[in-house]
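Several structures are given next for inspection.
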Structure 1
């Protein structure tokens, strides 16, 4: 197969998991009906709410999310990315933020626990301390060969600011970088698009970036603009600010052409760094 349709879904998740699962299934079904073979859900697709409630729900939610991904992948015959959900670490106070990639047959292809945590005081008055309740992943992110599609690399949201992670993925053979996110509205307006384009260009890879959008709870507001970007940095699809999807083809032959025209991965003088 030389090309396939990929869908970056866009949701406005709430603190009610059942509402979120229903909204996610609706968008998965719509994407599958449009021919998408790889579908990505954003970070926090099953729950967007305060930390205390997330910790209370985390044990049941982890099981529900994994089961949901398997069911949806089988039902709609898509490769499905669950872009990030809480999994308890056992101390009663912390979770990891885990992404899982599930094949059409419901088999787990890869999982990744978010490494970089968003501990930031923003000029708009919002403060974020992910490390207060989230334990960073300790394993390097995964590259997996998805049969019939391409080789994909996993990451989550704040990771996009750390280019060395994506160079690791590209060096391991990734052709499509998965970057599910719940990017804040304040940072997103200036940084989201340019960071995604940079990761695509410098690694001559496709980028699939599912996203949260809109107001979730309190003052928590996400930027939206789920995207599919090609290895030249061209934005192929942008979901805007409404719930929906960015859907575009991933063309493996195009990856080869771009990497032949711009062989920067081969030119890197790694011994100097």
Structure 2
């Protein structure tokens, strides 16, 4: 690969650079600073934001909008038809924000029904061989390790960290700042701020490393202390979860604890795809 196709050399001051061995439809929209590597294919409905680097042998197709300052590595396939038997050819969309790193052979499918979308926020890292199915919604600054297979209609909130070589069931919701250990079977909702692992997955406690890195512990020790107390009430008391949520809300909840309770209430309403159970102590 020539130096001009090195991500570290990107600059928005240059017009788009398309390698002679790439195929870019004349209707595709490329902003300044875009670089398209050899062997890549860009379809008519694709829009690529400024200073985005597209590596070799990438396929971009369908109604796909990619923001600025992204890095998309070799073999990625973004915006293709959903792997859904219900799909009947509707012009659905994929939106990818800014400053994302999408590594080798990642696949991101567009949505299924008319007017729907698959959406990825900003600053995410999707490592090699991750798959995002139709209608998935990802927030910001999420880290997904290698080989994660995400089914349709999954929601992942900001700053979640997901270990490698695992599957996430359709319609599962993973809360912000949650940590999912590698090879976990994720078939239920994962509450925010929590640590989950196992087969099947079980709650193990709060994600203390994530909380420390996020600044919650250092910013307000009272909020961190309350979050631990509320977690214990929700998952270690003898109350059923709905009753424990009601008891928690009798207190003056800070933002993290309130978000945890709101997430769990919404998750309970989903029924069988509701919150993941806690690991019971012997």
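Just a few scattered comments:
- Among 1, 2, structure where mean count of other Cβ atoms within 10 Å over residues 220-227 as derived comes to 15.6: 2
- For percent of Cα pairs over 23 Å apart computed as 47, the structure of 1, 2 it came from: 1
- Computed 19.9 for mean count of other Cβ atoms within 10 Å over residues 76-83 - originating structure among 1, 2: 2
- Structure responsible for -10000, with helix-only ellipticity at 222 nm (-39500 (n - 2.57) for each DSSP H run of 4 or more, over all residues; to 500) calculated and labels 1, 2 on offer: 1
- Of the structures 1, 2, the one that 2.8 was derived from, the read-out being distance in nm of label points 7 Å out along Cα→Cβ at positions 60 and 188: 1
- Parent structure of the calculated result 1.5, given that distance in nm of label points 7 Å out along Cα→Cβ at positions 92 and 124 is the read-out and 1, 2 the choices: 2
- Among candidates 1, 2, the computation of Cα extents along the principal axes in Å, for residues 164-211 alone that gave 26, 19, 16 used structure 2.
- Test item: mean projected area of the Cα convex hull in nm², for residues 36-155 alone calculated as 8.1, pick one of 1, 2: 1
- Taking relative contact order in percent (Cα under 8 Å, 6 or more apart) as the criterion, the highest value among 1, 2 goes to 1.
None of the figures in this text is laboratory data; all of them are computed from the coordinates on show. Treat the numbers as computed from the prediction; the structure is a model and nothing was measured. Cβ atoms are built from the backbone, for glycine too; each structure is taken alone.
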